[in-house]
Structure I
Amino acid sequence: GGEVVVKDGEIVKQVFGKTYWVDVKTKMPHTVNDDIKRKFKDYWTIEYENYPLREGFLHSPAPVAITAEV
């Protein structure tokens, strides 16, 4: 079974699920961050600075830890 969260176009119940996010570990985090900022500017209409969400807003965070090489 499931839960009814919308009925007749109206939200009847708020449900907070997990929010998965990637926690990247790298030897050169500043280089990666600069590259991501460039890609935001080139490919998206949202500004990089407006994209991150503070952890306090996550009801059920689920970080996915990875180690990356640049």
Structure II
Amino acid sequence: MSLKLEGRAGRSLLTAAPWLFFVVLILLWELVCQGFSLPAYVLPAPSAIVEAFFNVEMTRWFTHLW
């Protein structure tokens, strides 16, 4: 069974669907972490991961890159 999408709207949907799924998945992950007050060692929230990524000093990145 195949879903036949024609025209500009169909192509737009096929292009946007993976991105939309990714965004919804990240938002759901964040809501679950915040809503159930999960400890970071069990399941860190995406916002905590991004914050930790940007709080690392640049010298640490350079030692791992070289």
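Taken together, the values in this text are just the output of simple stated rules run on the coordinates, not laboratory data. Since the structure is predicted, the reported quantities are computational estimates derived from the model, not experimental observations. Cβ atoms are built from the backbone, for glycine too; each structure is taken alone.
Using the calculated result 5.0 for distance in nm of label points 7 Å out along Cα→Cβ at positions 7 and 55, pick out the matching structure from I, II.
Among I, II, the structure yielding 5.0 for distance in nm of label points 7 Å out along Cα→Cβ at positions 7 and 55 is II.
Matching task: -7000 is the computed value of helix-only ellipticity at 222 nm (-39500 (n - 2.57) for each DSSP H run of 4 or more, over all residues; to 500). Pick the structure from I, II.
The read-out comes from structure I.
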